[in-house]
Every structure is written in C-alpha cells, then in structure tokens.
Structure P
Amino acid sequence: MSHEDDVREASRSFYAALNRMLGGDSGSMADIWSHGDEVTAMHPLGGRVVGWKGVEGSFAKVAGLATGGQVALRDQLIHVLGDVAYEAGTEQGGATLAGEKISLDHRVTNIYHREGGAWKIVHHHTDISPAMVNLASRL
C-alpha cells in the first residue's frame, strides 16, 4: 500500500468519525486526530481552535446539538510530502443541528502527519457556513 493509499484510509476514518459525530457521538474523533498542542481546526462556524483539548471540545459541542446527518468528501486530492500529507476537496451533505436541517457544501483542507506509522489529522479547515453561523447566533 502506498502512502497516498494510507492517507486515503485515514481520510475514510475521519469522515466515518465525522458522520458519527453528526449522530451525536464525537468520541471516535480521538482515534484519527493527533493529540498535540499544535493541532488546529477552523470549522464551518468560523474561528480557530488550537490544541487537541480545544479541537476535541469543539467536536463534542457540535455532537451535543446533532441528531443526524451525513457528510461526504468529494473531489478528493491528496499529496504526500514525507511525513506530512494534505487533502483538499468539497464536503457535501446535510445535518440536523438543534432540530434544524442544515445543508453542507463547502471546500475543505485536511492536513495529516505520520505518527508512529499512522496518519493523524493535525489541521482541518472548511469554508464558513452561513447557515451554521446563523443557527449558532440564535442558540
């Protein structure tokens, strides 16, 4: 299996965990993320979260509002550069957050780092979702 195939498998694991989170369970995010202080996320709600504890908390917060949904990565592009890899694409799907259906369609970049032979996410960045920002402002 090539390094690109390994990253593709890590991506599948991340999106499986993301879909579980949309069902209310963010626990499996811990399996795919690096747990360092340097990890970052820039979610569709805006802002930036730094460090594993903050990233973990941000996914848990969304999971607490989520009652269902599905998101898939489209137009996946992967590049591996030694022990670092990135993927770019489009996340598409939908979710029910706080009882409201939200459409998801935004660009995404994920950065992975090889740690102990496994690829772990160190950065997740999506476009801002006006629908999610609007919902958050009303909660």
Structure Q
Amino acid sequence: MKSKNRYRKYRFYIRHDRHSVSLLSNHTVFTTKYRMPLLTPEIAERCEQIIRQIARDLNIRIIRMAVNPDHVHIFYIYPPKLSPSVIVKKFKNYSSLNLRREFPELKKKVKKHLWAPSNWHSSVGIGFEVVENYIRGQEGYDEND
C-alpha cells in the first residue's frame, strides 16, 4: 500500500495521450554564447514568454523555469513523440531568432547565435521536489545584478 501512496502526488503530471501513458520529464540548462550576461530583466522576461509559447505549441508542460543573466533552467514534461534534444533545439532556435529581432542590441554583441551550442540534460525520475527547489533557488535577479 505504501508504494501506491508514494506515486499519488505525481498523478497530476502523468500524460494520457491517445496510445500511451507517460511521465517523461527533463531538466535542461543552456547558456548564452561565451556565457555573456546578455539577458537583462526585460530580455529575460521576453525570453521566458517565447519559451512558454513554444512549449504550448509542442504540447510540453513547463513545471518550473528560471531565466538568469547568462543561462536558462527549464524543468518540463514532454510527450513521447519528442526527444529532449529536439525540444531544446526548438527552444534555442526560436528564442534566439525572436530575441535578436526584438532587441537589436543583442545583434551587436552576438552576431548569429544567442545561445552556446551545448546544453545540459538530466532526466528526472520521481524526485520532482529536488529539481523544483533547485530551480526555485535560481529564479530572479539579485538587487546587485
């Protein structure tokens, strides 16, 4: 009986698609090119909006996200038809294109690519709270930023 109760709180996150039931979650981090602190509060807010829109379009549920001056943390649940690498590629491509279009000052600092070519993925099992708390600690700007 204990094992059933252990997973009860995760029922909210379980995906029920036409032919599958899944709980695929990932914590991803990607950085700006050369780790430059380019994401000012205004740009960071717009970056988060763009990524959330892409996630809605791809049927991805973002559990927690933090946009910092030089990197982005995203903890999300995704459908089985997509892979984390494809998802992050879409996040990075569309956000870079739109942010550099909307904020011309970014084009002066990074010509073609806003994001570094690499990223970090971590699949998340049942320990959602650990990842949520970690990203919660990454959220926002200090007064000194």
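In table form, for the structure just shown:
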item	result
Given 44, 30, 22 for Cα extents along the principal axes in Å, calculated: source structure among P, Q	P
Test item: relative contact order in percent (Cα under 8 Å, 6 or more apart) calculated as 34, pick one of P, Q	Q
Structures P, Q, by distance in nm of label points 7 Å out along Cα→Cβ at positions 92 and 108: label with the highest value	Q
Among P, Q, structure where helix-only ellipticity at 222 nm (-39500 (n - 2.57) for each DSSP H run of 4 or more, over all residues; to 500) as derived comes to -13000	Q
Structure responsible for 4.0, with distance in nm of label points 7 Å out along Cα→Cβ at positions 36 and 68 calculated and labels P, Q on offer	P
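Computed from the coordinates by the stated procedures, all read-outs in this text should not be read as laboratory data. Because the structure is a prediction, the values reported are computed rather than measured. Cβ atoms are built from the backbone, for glycine too; each structure is taken alone.
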